[in-house]
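Following are the structures in question.
Every read-out reported here was derived from the displayed coordinates using simple, explicitly stated rules and does not represent laboratory data. Keep in mind it's a predicted model, so treat the numbers as computed, not measured. Cβ atoms are built from the backbone, for glycine too; each structure is taken alone.
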Structure P
Amino acid sequence: MYKTQEESSEFLQGFIPKLEQTPKDREVVLCSPFTDLGSMSQTLQGTRVQLGSQNIHWEDSGAYTGEISGSMLTEIGVRYVIVGHSERRQYFGETDETVNKRLLAAQRHGLIPILCVGETKQQKDAGETEAVISKQLTKDLIDVKQQQLVIAYEPIWAIGTGDTCEALQANRVIGLIRSQLQVADVPIQYGGSVKPNNIDEIMAQPEIDGVLVGGASLEPESFGRIVNYQ
């Protein structure tokens, strides 16, 4: 929940020029608050930046105050949508069942969902990382087309805490996630205290296809360095 329309506009003015040095095969997606999506969609036309939403409802319309539907998103040029982010699960009652419904709705509307999975510190310390993520994937991916999907591994204990999952550990867990999929080339990202000073090491790992960036995406300089990792 960052950036008004005016602040988003200022961000894009500083960020878009940084893409001139970005390799052509890298995909860049900005997942902004709902109020920014319309204006950002217009500004991003003709650029290489894709637009993403932070959530989607599972119904196409109805009495669901405060929610947003797939057709509302596609109408303004949204291409991606984050589903099941740890903060949605932690603060807003999201369950694996509702995550699954949102994933199916996104795909029904031609959107590419970015499914977030990950364990808490308590679960990690108890040695339950593999079991927790395996259970999430099993429930979340029922009837979901894996050819139209991105997965983000976000260890909840590493989000906003300054604790970064070691790159080798993140690589290991992402390899585990990949082994449970029917489609081997699903893009799998790492998310959790990704910063300019650790992006190169993270992206050097063979299983990690990209990153889901939080606080470090709020400044053009910082996010530009991440996008242009070496």
Structure Q
Amino acid sequence: MTMLYDVLKNPIGTFAATAICVILCIVIPYLLGSVNFALVISKIFYHDDIRKHGSGNAGMTNMLRTYGKAAAAGTLLCDMLKASVSVWLGMLLFGYIGGYIAGLFCILGHIFPIFFKFKGGKGVATTAAMVLTLDPVCFLILIVLFILIVATTKYVSLGSVICCMLYPLVTYKLATWGQGFPVIFSFLVAAVVIFMHRENIKRLRNHTENKISFSKKNKEKK
């Protein structure tokens, strides 16, 4: 894969090429991440703001509870797509290092979107897409665990938190390049997503967390 960094480093120098590629790996993915599709879909199709309902989170699970399966599926697909595009852009700019940088900043954009007053989702779908794009084997291991946990407990938040906790460990076991770079970034991503689930963790400890149901949808509007 020919990277933009390789194209630029000879005419403008290594430092300038690195700086340009890193900045692009940060700015463009952050802006892409800031396009929060839970908010977009709720505004366009329901003339509403998903943050006014349920958990107040602009993410797939709250979309499922509030508007149903179609809205949740659209949110999941679009949020994962923007993360994958960000990672591929990062890799085209700066290789796998660029992919990890871009993925992280797409997640940060999703959680703290500049277009929506810095109040977005919790980054689970975007994180899943980043892992899938960068390391499909790691994704396969984690998604199987996620499905088993959610199917057994009906707690999406529990599956998300446990898989985030395991993400750095699985990355460490699978990493074959970068001298720990993927592991460092997996810790950063996991820490951010787990932090965003801090209220869910409290509710899980207090046995007050909402369970997910795929058999019906909550049409209640608050």
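Among P, Q, considering only distance in nm of label points 7 Å out along Cα→Cβ at positions 58 and 138, which has the greatest calculated value? All intermediate terms of the calculation are to be shown ahead of the outcome.
Details: P: 1.9; Q: 2.7.
Once distance in nm of label points 7 Å out along Cα→Cβ at positions 58 and 138 is tallied for P, Q, the winner is Q.
Hey, helix-only ellipticity at 222 nm (-39500 (n - 2.57) for each DSSP H run of 4 or more, over all residues; to 500) derived from one of P, Q reads -24500; which structure? All intermediate terms of the calculation are to be shown ahead of the outcome.
Numbers: P: -11000; Q: -24500.
Checking each candidate, the match is Q.
Then there is this: Hey, relative contact order in percent (Cα under 8 Å, 6 or more apart) derived from one of P, Q reads 21; which structure?
The read-out comes from structure Q.
Out of P, Q, which structure matches 1.33 when Cα Rg over 2.2 N^0.38 Å, for residues 34-73 alone is calculated?
On the way: P: 1.33; Q: 0.95.
Derived from P, not from the others.
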